[in-house]
Structure P
Amino acid sequence: MSSRRIYLVRHGLAEELSATGRDRDRALTAVGREKVRHAARGLARVGVEVDRLVSSPLVRAVQTADEMADEFPAARREVWEELACGVDEIGLTARLDDAAPSQNVMLVGHEPDLGEILAYWLTGRAMGFSTRVRKGSVICLLAAALPPGGRATLEWMMTARQLGLIAD
């Protein structure tokens, strides 16, 4: 099996309270959209290629994926409930392996879930280590096989600000 790249993206800066009062309806702020837009340009500039662009169904994640999609128009867009808050890393891994076993995939989600997914894919345990993924940050992993049969390799991790500097 050939290696694929998996990009974990935390949604951009979102409003504190949505008009409905529901967390899942919180939208990106204007600043959040702009930072994600610049980060996406930075990713494109360094040669990132994405076959599938998958987001959580929460508004802020979908909007982040929308901004990313402008730089990766050929990527197949999907929304997976598995990326919503409270993710089950084993279920997400199975879905990813079934849907995109050899494709470069960008997954847009939330904290602390992305940190747990990262730990699981690198160590085989969701609490294998602790990290904090900042809003708009992107993590690039290389993986031929994910747990339980394999492990990913961390290639790089950049904040939205760093990617924005690359874009300019």
Structure Q
Amino acid sequence: MTEKSLVKADFYTSIVLIAFGIAVTTLARRMPPIPRDPYSAPGVLPTLLGIIIAGLGLVLLIRSIIRTRGKVGVSGASFKAFFEDTSTRRMIVTIVLCISYVVLLGEIFFLPLTFLFIFLFIVFFEYNFKMHIKTQIKKLLIAALVALCSSVAITMVFQYLFLVRLP
């Protein structure tokens, strides 16, 4: 990639990161607080992370505008090329999975939702959709095993080590 195309990519990425950070912060603020200790509420960390992501996206946006002296050169063709890029698709899927996780966190129990999140994340990034499913059953089984072990471990750590009440 050239310097000019990297600046355009930074511009588009910054907009997506700002939107993602704002969405995470907004959704995390909807999570129920714990009356005795507001700092142990499940939404505190996602709120802070959303603010940090939006802030860093803003820094990236300002930096890309400064580098181009306000002439980013956004066009329909560059916009289309940005969204056809594999890394952009991966970023969008990651954002969609994370937002879905936050939205569903109060609606579905923590353990099965965490299992589903980890499993889908692994499947999306490791599974080859062009190959036949029979040749990839091992990948799916490993993804399920990793998701199961991880979700159980995460649940135990939060409940018994950090003493956080999980939704």
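Source structure of the calculated read-out (Cα extents along the principal axes in Å, 43, 35, 28) within P, Q: P.
Calculating FRET efficiency 1/(1 + (r/R0)^6) of positions 6 and 158 (r between Cβ atoms, R0 = 30 Å, to 0.05) for structures P, Q picks out P as the one with the greatest value.
Upon calculation of relative contact order in percent (Cα under 8 Å, 6 or more apart) from the atomic coordinates, which of the structures P, Q produces 22? Label of the source structure: Q.
Figure out for me which of the structures P, Q the number 11.7 belongs to, where Kirkwood radius over Cα pairs in Å, for residues 70-117 alone was derived from the coordinates. Attributed to the structure labelled P.
Please state which of the structures P, Q yields -10500 when helix-only ellipticity at 222 nm (-39500 (n - 2.57) for each DSSP H run of 4 or more, over all residues; to 500) is computed from it. Answer for the origin of the read-out: P. Of the structures labelled P, Q, one was used to calculate distance in nm of label points 7 Å out along Cα→Cβ at positions 54 and 134, giving 2.7. Name it. The read-out comes from structure P.
Coordinate-derived values only; no laboratory data. Model, not experiment: these values are computed from the prediction. Cβ atoms are built from the backbone, for glycine too; each structure is taken alone.
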